[in-house]
Structure P
Amino acid sequence: MYSNDEKLKKIQQTTLQMSQIIYDFCQANDLLCYFCGGGVIGAIREGGFVPWDDDLDFFMPRKDYERFYQLWKSSNWNKRYPILRATESYVDHNLFTTIRDRETTFIKTYQADLDLPHGIAVDIFPLDVAPESRFKQKIQKIWALIYSLYCNQIVPKNHGGLIAIGSRILLKLVPGSKPRYRIWKYAEKQMTRYNDSTTPYITELCVGPRYMGSIYYAEDFSASVERSFENTMMPIPIGYDRYLKQTFGNYMERPPKDKQVSIHDAVFIDPDNSYTKYKGIYYLTNKEEK
């Protein structure tokens, strides 16, 4: 259900509108997509948004994910809703693809020093095939961690001092953007090497340490099913129950009141005006454009 807070409700409405466009685009191009995380919980438990959530995210199998990027980038939708992902010349401190609304503002704390479209975003995460061997799964996660560090190009926060120190050292050892790009592209190639194989498992790798390397049953993500979401129908994984129980436990029970908060830190949010209005005020403040 929508939030009672008017500002958050506007963010949710914009996010759902964007998600509907993305879903329609995927259907028109025979691409498999489905909500993940809070969007799936919301669809099943709330019939819409988890009231305190400010976003919706999608999973896509890697092949659909790559094809989606190319098709969206060349579509008319890309003008109002640009698709963004890291390249050799573009760094946004994300490991995944985002689609932004240019006519809104949602400046995330970790991106406030970057010159990019700071609109309300929908994040899209790829799902990759995981090997059956536990040992090979661990190696795959190591490659994902290397990819994460050199693609993100920032020191991870809230994951312990040793990780932070190690990350700083590794980033200092490779200071240039071109060698960092070569490293993360190679790591990406290694961690996705099983995508032409058939195994019972898939995994999410382009995420933070909390979920990175999580192993799911491939059959649970082999198709989507539609469920009512606010005033429309949206896709969720066909095996949503096992996925949610594995990831969140008793997902039908709301968390305590003190846990019912958004997890996204933002410098400034304005769902009614374009981010361009706030350049030099809330982002790129007293810093060189990047």
Structure Q
Amino acid sequence: MTTGEPFTDPDSPLYLSLPAFSRAAPRGDMTAGFSTRNGGTGLPPFQSLNLGLHTGDDPDTVVRNRSILAAETGFPLENWVTGEQVHGNRVAKVVAQHRGLGAFSQENAVNGTDGLYTTEPDILLTSMYADCVPLYFYDPERKIIGLAHAGWKGTAGNIAGHMLKAFEKEGSKAEDIIAAVGPSISGGCYEVDNRVTDQLKHLPVNDLSKAAVSCGGDRFRLDLKEVNRQLLLAGGVREDRLFVSTYCTYSEEDLFFSYRRDKGRTGRMMSFIGMRK
């Protein structure tokens, strides 16, 4: 695994960028990042850059916030694609005719999916978060990009492995894929019981005890970033092409919304990735 924080401030309050991906792209024709909670127009408890249409926030405000971010990324909102996000492990291929799905309305998001990938430029893949783990995938050789939403259920279903297999069907080799684990709740802030950790025991990870640390009785502090890091390595991603964020959505309230910290009444950040022609 590479060292250092891979997500950096691009002199914008709206998002953190992922420069390792753009550096790997021919001519730098790639954007990838993770939004913050700042720079939008929303009111409490969604202040201010809430990008989730399923939160109870005013939909017009959310679309306005998305338009603000669209201007920063250079990808118009009409070119965004969002999945339904049902806490599963299904991934779907996105093509040009899917542009706009989920961008203006949650009702027409890509049905039943938590992962999206594409081989086509001028599409911005997007996914919403408030503690779950965002996974990023990029094969600069085959020009394939992907995003996966990995909550504990998606992690238990090895959505990381499902995305790697989807890439391989497109001709990718796992060792050519660059992957990143984005900002999410840290293990020290995420306490679960053994009903959750028991569902992770079947996964092809090297050392689950490193990610699930007992805190007494049947309670554990669960590091989902670490579980997904191990799953990506098990799937064939090279350690020197794997980036893991140290940002914690729970503890860094000035930057991020957190479902657990805010007791469910909160906004959503967005992971995004797109290639340009």
Structure R
Amino acid sequence: MVGINNKIMVLGANGMLGHKLIQVLSRDFEVVGTIRKGLDKYLEYPFFKDVKLIDGITADRFNTVSEAIQKENPDFVINCIGIVKQLPEAQDAIQSISINALFPHQLASICQNIDAKLIHYSTDCVFSGSKGSYKENDFPDANDLYGRTKFLGEVNYQNSLTLRTSIIGRELNDGHSLVEWFISQNGRSVKGFKKAIFSGLTTLEHGNILCRIINEFPDLTGVWNLASEPISKFDLLDTINKYYDLDITIESDDSLVIDRSLDGLGFRNKTGIIVPNWEDMISEMYLDERNYNI
């Protein structure tokens, strides 16, 4: 039962979002994290100093997940497991349907059985990007496998909350994310798309907001857009370039036109939670860098 001394289980604790949620949530809650493998490697990171990590937990063997949840009996289960768009697996229909579409609903069922709350992360990629400023009641019109499976995986039950959003942040593993790629380009020249519009948040800010949701709005359910003020990919890279003191030349490029920005006004009105501006989020992300030096 959700209560004052909450126990949180983060599935996919070593991922880009998962490890940052672990870092932030463990300041206030008892936290358990699950990973596929490599326990000793991850214990070197300070993020995992005050948490219990369980390895051998994989979404493609659901019994490992359900057994871990039932054994730990958490109040909240945070699902950070998913096949991300940048990976080759995102082109595999069987894996994508299993992990992105079916798995969240299986989780909701297990959570219902133990009276736990499921918080699941969806994506702005459920939309095509043809118009931008998408509201919760706009029909998801993605025409690719990734977007469609993520839409099917959005859970909307009495014991679940889906946050439709997007993220940027550092990684512990393969650097296929925007930030890792951009940092690796130091001293070079890259393209910055002026007409590609983004309304995500840093993973650090996701952790801060998730803490508030658990503490202040534990009964919030449904599907909600969690979004920042929209920014072009050019301006986003320029801000990272500035705060990380990188020497990267960003060439303005108008060739890519896409706007998957979300309208987060509904969530803001419901909770009163205001997402910080991009200058503040990138500055805080940079100051958090000390945690990556092991």
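I have 2.5 for distance in nm of label points 7 Å out along Cα→Cβ at positions 5 and 213, calculated from one of the structures P, Q, R. Which structure is it?
R
When mean count of other Cβ atoms within 10 Å over residues 77-84 is computed for each of P, Q, R, the one that comes out at 17.0 is P.
Every number here is computed from the coordinates shown, using simple stated rules; none is lab data. Keep in mind that what you see is a predicted model, and the values were worked out from it rather than measured. Cβ atoms are built from the backbone, for glycine too; each structure is taken alone.
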